[in-house]
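Some structures to go through are shown next.
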Structure P
Amino acid sequence: MLRSCKENRTVLKNCLTIDLGLIGYTEAYALQKRIVAARKAEVIEDVLLICEHPHVITQGRSGKWEHLLASEHVLRQKGVEYYETSRGGDITYHGPGQIVAYPIVNLGAIRRDVVWYVRMLEEAMIRATAEFGITAERVRGKTGIWVKSGDTEEKLGAIGVRISRWVTSHGLAYNVSTDLRYFDLIVPCGIANRKATSLEKLLGRSLDSKEVARSLAKHFGEVFGREMKKAAREELLEKLEHVEQQAAVSA
């Protein structure tokens, strides 16, 4: 049985939760890199970025070109950008209606175990899904969370991470009201014959994505033993500018 970090630790540490809203992929990635540098220098708390992206397809380090099913022309027609990224995993789609969460945490201070970290990201999504009356589960050999659909499974949440000096980046993507037709442009996560699903499709009703994001953040804090502190984007940027100026003066 998987146990959360909170079950083994009594001292909670802060993790800033920042809602970026709808933000371009490259802008969010640049912000991640700034936070990672500050976290490695131990001059900022753990941070959980929550956002949505305009239509974009990203290719992880183990991705294969043949898993991109659309031509460059088709992507342009549909307004879908394409990026190769530094995260692990294969190809995936991000777009409006999908909650993307980027944890930048010092995993070395929690547990130095990459597989455990991925399982705990899955656990946070599984617990959040259960709050809406849906049972999601893991599937052996397939990262992410899945929901039974007849004799097969459909993917509700995907994971792709990067860990450098035990500081994490990239993260998870959770389909709330995602337009699932965009997944037809790829072989999602390189797994053929498996479709994506969304929380709204499973429930048959509309949802407040902010409510779902709050649930994800809450369960993230539970499984990683972090006290989640909501903060504004401007507050985070001020923190980063301050520590970056100090580092420049010290250099």
Structure Q
Amino acid sequence: MVQLVVLQHKELIGPGSLADVAARLGLPLSICRLDQGEPLPGVDQPGQILVILGGCMGVGDRNSACYGWMPAEIELIRQRLSLNLPMLGLCLGAQLLAHAAGGTVEQLKYPSADSPGMELGCGSILWHHTIDREPELMRGLQRSEPVFLWHGDRVRLPLDATLLASNLVCREQAFRIGSGWGLQFHAEFTRAMAASWIEAYPELVTGAHGHDGVQQLHNDLKLWGEEIEQRNQQLLENLFGLMIRQLRPGG
């Protein structure tokens, strides 16, 4: 049986809409809390789709004693890539995937000012024509899609990666590396989850958007949140459908 195994790095940054998507697809879902010392899943367990969530830490913290699980997590990602086993990385998870495959992670900078930047809040991405090689991924989607972003790092992809989507601030919004898919945005987004992040980190929001940034982001959630949830859940269903067929005999 195919199942989703979710690697969680922080209490506040949980699976979001993944449980609903898994239920609609008939997939059992289990959560591995690395931040609570739970062991990583074995690479040799059949039928697993690995989902790697975000976190407030970064790839640059991989040797910190605070995140002692990270080197083993990166090695698990490498092993799954070598065995062609499906994975989805979300935000930090996408950065871990790129790093494990030989890419790099660096601070995001605003293109116009060459200064440190962050993407926080509702935005959009544009799918490249490379996505035409993956027509099933785009079922029910448009070339431009609304998303929710929360990151201050970006990746530099390895040569064997395929860039799938970008926006004006960060080029590497979606990509594929072998059996691994990386999304820099939070496709597991829910309005409640996003609101909890805004309330927990108001200093980040005001730093990125000014003194009225918190209210601005809450207003954006009211305007765009429902559509982002619906569209991103369609994307997740499409992605997991591709991975399920990969795992099934003859897929």
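Taken together, the values in this text are just the output of simple stated rules run on the coordinates, not laboratory data. Given the structure is predicted, the values throughout are model-derived calculations rather than measurements. Cβ atoms are built from the backbone, for glycine too; each structure is taken alone.
Computing relative contact order in percent (Cα under 8 Å, 6 or more apart) for each of P, Q, which one ends up highest? Don't skip to the answer; put the middle values down first.
On the way: P: 27; Q: 20.
Largest calculated value belongs to P.
Each of structures P, Q was scored by Rg/Rh (Cα atoms, Kirkwood Rh); the highest score is held by P. Quick check: 45, 40, 25 is what I get for Cα extents along the principal axes in Å, for residues 58-177 alone, calculated from one of P, Q. Which structure matches? Comparing all candidates, it corresponds to P.
With mean count of other Cβ atoms within 10 Å over residues 50-57 derived from the coordinates and found to be 20.6, which of P, Q does the value describe? Computing mean count of other Cβ atoms within 10 Å over residues 50-57 on every structure in P, Q gives 20.6 only for P.
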